[in-house]
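Structures for review follow.
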Structure 1
Amino acid sequence: MKLVVISAIWCPACLIMGKRVKEALSQFPGWTFEKLDLDMDEDEALKWNPGKTLPVFIVLDESGIEVRRVIGELSKDRLVKDVFHG
């Protein structure tokens, strides 16, 4: 599985979630991770249609197909439950 996170350096929720994502990823060593900044990686980030609320967590299967999307600031437990366990 792959996790794509779309965030921005000006987004307070994105800054908070950065540490939580790193901690959660350590529990799922088989996952790959890509972080896109809405401003710095604008062309690539907009391909995912992130909407107006950040951060956006997009889970892709082995074929690169989106299987779920979670939006906004989450507790670490909720992050693991909603993003990694879906």
Structure 2
Amino acid sequence: MKIIVRKPVQDEIEQMKKLPVWECEPKNFPWHYDEKETCLILEGSVKVKANGEEVEFGAGDLVIFPKGLSCEWSVGKKVRKHYKFGE
């Protein structure tokens, strides 16, 4: 299971802007994805550790977390993101 981090295309940005926003102050916490999550990072910086790897992302990144992933979030700078669960 791999976390995908990439720059979104304009159509993806427009679609993501219609979705809810989640915010989190700097902290560390474990998380498990019961469903696939796609998110567009609006601000902040995050490191996620999963399966012995560490992935970093921040403002402007589109991130896709696969269903079934267990990981550890480390929010370094307050994060805001649009998000959706499922396909």
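Values in this text are rule-based calculations from the coordinates and carry no lab data. Model, not experiment: these values are computed from the prediction. Cβ atoms are built from the backbone, for glycine too; each structure is taken alone.
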Q: Work out which structure the value 2.8 belongs to, where distance in nm of label points 7 Å out along Cα→Cβ at positions 11 and 59 was derived from one of 1, 2.
A: 2
Q) A value of 44 was computed for relative contact order in percent (Cα under 8 Å, 6 or more apart); which of 1, 2 is the source structure? A) 2
Q | Read-out helix-only ellipticity at 222 nm (-39500 (n - 2.57) for each DSSP H run of 4 or more, over all residues; to 500), computed value -7000, structure in 1, 2 | A | 1
